[in-house]
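Next come the structures, one after another.
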Structure P
Amino acid sequence: MNTTATWYASLIKPAWAPPSFLFGPVWTVLYIGIAVSFGMVFYRVLTKQIPALVALPFILNLVFNLSFSPIQFGLKNNLLASIDIFLVLGTLLWAIWSIYPHSRGLAYAQVPYLLWVCFATVLQLTVTYLNWGR
């Protein structure tokens, strides 16, 4: 039986790919920032400080972000994971654009997450390309 760790280890990855053990700590730190900043957005929506529509890209971003691991590691589907990471990136850019007029601080708080998602997108697309047809 091919375990998830064995499957991921068997994929061709670019030389610049970080070691697998790094992803857990990076995402842990990012998820703390996401929880705090997204929580502040939802609080501001609930207290009617900002329009409810501002929360939509944040909600969609969470859905797509939380869908990535089940797609990538559960389904072991690099193509769907590539599509999903584009949706994570797109909704994050939309979220930053949506919150910026209301709170520049919350917009800037997304920069570490944005940088990592940009990197993760390039990595995922590269892994998908390198393993196409395998």
Structure Q
Amino acid sequence: MMSVQALVQFSGRTDCRRDGCGPLGLILSGHTASHPQELVHLSFAGAAPADLPQTLDDAAVARVSEGNYRITSGTRSWTVSARGAHVHREVAREFYRAIPAQPVSWTQRLFWRIVLALAATAAGRRLLRAWRGG
């Protein structure tokens, strides 16, 4: 017997998107209290419950058994039967904030502007091919 395993605790509004023709029957999208700056998508490889609304407030999702997940919002709950669930966090903002910007020198900018301007014309492409040796 498997114990209930919490997957995601959304905070605030959670959007519910049904995908009737693809492999993912239901995708929940929203933010969590633990990472409010990241958008979280929880995708289910199974059909969405027919009475699930378009949006939920403070939704919680837990795995209750093999292939069964419970979505709760307020006093209501829904069961999703799915082959699996996948959690995806949008971490691009945090990732790029951690990488320092590399300044580009004016000579590099000038070089690439000239190359792109030459590549935009037939005569410029012939010149670039000749310069490259091919």
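Bear in mind these aren't lab numbers, they're just calculated from the coordinates by the rules spelled out. Since the model is a prediction, treat every value here as computed from it, not as a measurement. Cβ atoms are built from the backbone, for glycine too; each structure is taken alone.
The greatest value of distance in nm of label points 7 Å out along Cα→Cβ at positions 35 and 123 among structures P, Q is that of Q. Among candidates P, Q, the computation of helix-only ellipticity at 222 nm (-39500 (n - 2.57) for each DSSP H run of 4 or more, over all residues; to 500) that gave -22500 used structure P.
Rank structures P, Q by distance in nm of label points 7 Å out along Cα→Cβ at positions 27 and 107 and report only the one at the top, that is, the highest. Before the final figure, lay out the partial values.
Details: P: 2.9; Q: 4.6.
Largest one: structure Q.
When relative contact order in percent (Cα under 8 Å, 6 or more apart) is computed for each of P, Q, the one that comes out at 21 is Q.
By the measure mean count of other Cβ atoms within 10 Å over residues 3-10, tell me the structure among P, Q with the highest figure. Working shown, then result.
Values: P: 11.0; Q: 13.8.
When mean count of other Cβ atoms within 10 Å over residues 3-10 is computed for each of P, Q, structure Q gives the biggest number.
From P, Q, which structure was distance in nm of label points 7 Å out along Cα→Cβ at positions 19 and 59 = 4.2 calculated on? Of the options listed, only P reproduces it. Largest in mean count of other Cβ atoms within 10 Å over residues 11-18 among the labelled structures P, Q is structure Q.
Each of P, Q could give Kirkwood radius over Cα pairs in Å, for residues 67-114 alone, but the derived value 11.7 comes from P. Looking at structures P, Q, which one was volume of the Cα convex hull per residue in Å³ calculated from, given that it came out as 102? The value was obtained from structure P.
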